[in-house]
Structure P
Amino acid sequence: MDVKHLEYIIEIAEQKNMTKSAENLFVSQSSLSQYLSRLEAELETPLFNRAKNEMTLTPAGNLYVESAKTVVQIKKKLYHNVKNLSGTGRISIGVTSQWGINMITNIISKYKKAFPNVILEIIEDSVPSIKKYITSGKIDFAIMSVNTLDELLGQYELLREEEVIFAVSDSHNYCLIHKNESKEIATSELEKIFKNDSFILSKKDSTIRNIAETIFKISNFSPDTVCELNSMAAVVKMVSKGVGVAFVPASCAKSNKNITYFSFTPRLYRYNVLAHKANLVLNDSENTLISFIKAYPFVAE
């Protein structure tokens, strides 16, 4: 039995779709279908119920996948322990925010000096995707920004609470009028003050976008959106050019003479957390990586 083939069945069970599973596994759909057919013939029972757009597990399929996950986990643990003895290995890290990318960029050189034979695999993706990867055990760690701690599954540690603020060009009338006043804006006043402005929004499913949409919903406000971006660095630059206004995490609020940053009243926050897959037994290289992550300063670069 090839453990790789067990992972094929696990992937199909997770995706519930042969095409998507084949894409994620980097194999052809026909090869994956043929393997599943041969396996079901060998077992003399179907593992999946086939519907038009979805594949769901049969009782036999549930039993097979549960056992397959156990075998795959045993293999991973064995390889993990062997690599720990030799000082080699690979650590996969999921990242969901610009702050997380900045962190990895700054600590990787120091980390590689301590563990030159350990490869760090960085996977940047949306919060829902990274959550799925950490829950399924596809990645070892995740440096995540989330809206609430209740939405997390598995093992995690709160790194810090981060304020979400509002970025406005200094040339904006509001900044000119309130230049010497307190740098605060009531969320209830957002529509009144900026109803004629274009908003630069983060991509769907990001923590900053979720916060923005919550405020818009409460205020019954549908602002004009000039664009949607993944890069907070690009968002800040566009605000400095007067393209629009934007919700920005404090860690990305770079000092810029062309931007004024306002806190909201009441304050808005997101949470930066370090999560890792369940039942992970940490080795020296992983413990060192965690220590570097915890020591990273929470400031704008």
Structure Q
Amino acid sequence: MKSFAQKATEAWERGAYNLMRRLPVDMSSDLGSFLVRTNVRFNRPEILAGARRNLAIHRPDWTPEQIEAGVQTFLDNVGRFMGEFAALPRIERMGRASVEGVDHILPYFGKRPLLALPLHISNWEASGACLQTVGLKFATFYDPPASAVQREIVINTREALGFQLLTPDRKGLQEAMRLLDDNKAVAIFPDEARHGRSMAPLFGRPPHTKGNLAIAAKLARKYNCAISVTYIERKDKCRFVMHWCPVHEMPAAEKSTPLDDVAFLNGLIEPVIKANIERWYFLDDAIDPIE
């Protein structure tokens, strides 16, 4: 039986979602930005410190004023991402979603396994709305939120946007393998952080066999996938462009080890993330060595 606190929390989460779903899209985005920036300023100083530290690493030529502006861009984007989630099904209908570079991947659909590497840049959840404009669908892994209400919202929204959801466990991995074996398209986010530590990109650290980047390398190698990095660009608050990068092939197997494969995929995603570092969701996480 749920406690009163649990019931109250779920009621608040559902109410907040329904409110954001009915507000004008731009207003939901603005509200999300305001709430996150205010909360972090007063309650989460470690996020500010982490973002400043990492921007100084990634942008060594920036002045303190530029770094502070980058931190605010980071917080603004995180807040807008959260505020916009409830409005995602309306984005495509409002003509605020588009795709560039789709010709890179179209020749591979249904003809050979296609592995997409979407990145946590801008509002990556807008990918479904963007893909709807060109009629493409992917299977993708997702990490179910602990909250039952949040889990219901996430699943319903992503499925409404056309994604086949794969659980982050053996069952989900087996389904991904079946799809790739059948020349279908699967997406796996290679950039991630665990317990406050960035797992990928490597950012100068040695390659390792832990995390999503290593899983993506194993899938790409096993099924000889065509590989394309993709990311979302935010334009004018709530207008989104999904960019598809040129397709790559894994290096020749006889000249590559599992760690080489991880390093190869890292070489595809790291430059894109560095170019968009202020709008990368994991900017504040530590860049410690992975043992």
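No value in this document is a laboratory result; all are computed from the given coordinates. All values reported here derive from a predicted model rather than from experimental measurement. Cβ atoms are built from the backbone, for glycine too; each structure is taken alone.
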When relative contact order in percent (Cα under 8 Å, 6 or more apart) is computed for each of P, Q, the largest belongs to: Q
Parent structure of the calculated result 0.95, given that FRET efficiency 1/(1 + (r/R0)^6) of positions 61 and 245 (r between Cβ atoms, R0 = 41 Å, to 0.05) is the read-out and P, Q the choices: Q
Parent structure of the calculated result 3.4, given that distance in nm of label points 7 Å out along Cα→Cβ at positions 157 and 181 is the read-out and P, Q the choices: Q
Top of P, Q by distance in nm of label points 7 Å out along Cα→Cβ at positions 141 and 269, largest first: P
Test item: volume of the Cα convex hull per residue in Å³ calculated as 162, pick one of P, Q: P
Test item: mean count of other Cβ atoms within 10 Å over residues 205-212 calculated as 16.0, pick one of P, Q: Q
